[in-house]
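Each reported figure results from applying straightforward, stated rules to the coordinates on display, with no laboratory input. On a predicted model such as this, the values are computed, not experimentally measured, just so you know. Cβ atoms are built from the backbone, for glycine too; each structure is taken alone.
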Structure P
Amino acid sequence: MQEFIESLDLGAKGLWFPVTVCALFALTVIIIPKKNISWREIYITFGVVAFSTWFSDSILARGFDLFDLGDAKKSGLGDILSYTFIPSSLAILYLNYLTQNNKWKLTTIFTLISLIITFGMVYFGYMKWKEWNWFISIIVFLFAFGFALPTHIKFIRNK
């Protein structure tokens with residue numbers, strides 16, 4: 001049991017930040033009115049986005065060693081929350097408000113929110129950039145919100 005607790009990396013610098021962000025966004029997803037997304041779409045989106053972020057982590061953070069979250073040698077609680085719940089919650093919130101008329105406005109807003117979260121994780125010491133930088137983050141976020149998520153929801157809805 002002690003080994004399991006140690007593997008959670010609970011002493012990581014800045015861990016409180018991803019935990020707080022995760023709690024706020026996950027709670028928001030649960031309590032907001034569902035405007036443009038069903039519970040089925042939430043379920044599918046959560047799984048697809050969580051898988052995508054873990055897969056990306058295994059390539060970018062572990063494979064190419066571009067950045068670290070918490071202790072680079074452990075996949076702790078902050079990693080679990082940062083890769084599973086934060087991106088999935090943001091994706092669900094984005095899709096909940098997405099319409100044909102506000103796609104680029106929402107893409108800009110959610111890219112900025114994602115950047116603020118990223119900068120917060122760096123500022124509070126939880127994320128350490130190696131070969132990664134904010135410009136790469138902007139490109140990834142614009143791709144995710146501007147192309148990948150709208151394509152994902154169209155695919156789910158068979159449109």
Structure Q
Amino acid sequence: MLLADLLLSAATTLAAMALGAMLLFAAVVTPAAFATLGPELAARYLRGLFPRYYLAVALVCFFAAALAGVAPFTAPEESPKALWPLPAAAALCVAASLFARQVLTPRINAARDRMHDGDAAAGDAFRRLHRGSVLLHLVQMIALVAGLGWTLLG
């Protein structure tokens with residue numbers, strides 16, 4: 001059972017790191033960028049940072065999902081179904097981060113560019129896409145909290 005405990009501890013640590021990074025980015029980095037740099041420079045800075053951020057979250061969550069997914073199978077006396085929430089939450093975060101990086105962020109950037117070029121309809125598209133990215137980020141954080149809670153308290 002030692003290997004299962006080690007794998008699950010590593011997975012839990014990685015998932016907690018991802019959640020901490022997500023909270024830090026949402027509560028500190030983004031607001032500080034806008035407060036310090038102003039709207040235009042902050043937007044340029046975040047445009048370069050978001051793809052790297054989403055990739056980092058996806059990688060950390062991938063390893064958390066892999067370790068948590070393998071852990072129950074290294075301890076035959078444990079039920080593999082008992083530990084499914086953490087790898088499921090981490091896998092959801094991988095998929096959501098890759099979707100945000102590869103699909104949502106380029107669309108948000110394009111809408112913002114069109115908005116600044118005077119396209120009135122692009123402003124509505126930008127706000128809708130941005131709201132969707134914020135909601136997706138919130139869903140990821142809730143999933144990680146639930147997966148961690150189930151693993152640590154369940």
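Taking percent of Cα pairs over 28 Å apart as the quantity of interest, name the structure among P, Q where it is greatest.
Structure Q gives the largest value of percent of Cα pairs over 28 Å apart among P, Q.
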Q. The value 30 for relative contact order in percent (Cα under 8 Å, 6 or more apart) was derived from one model only; which of P, Q is it?
A. Q
Q.
For distance in nm of label points 7 Å out along Cα→Cβ at positions 57 and 121, which structure out of P, Q has the highest calculated value?
A. Q
Q | Structure (P, Q) behind the derived value -18500 of helix-only ellipticity at 222 nm (-39500 (n - 2.57) for each DSSP H run of 4 or more, over all residues; to 500) | A | P
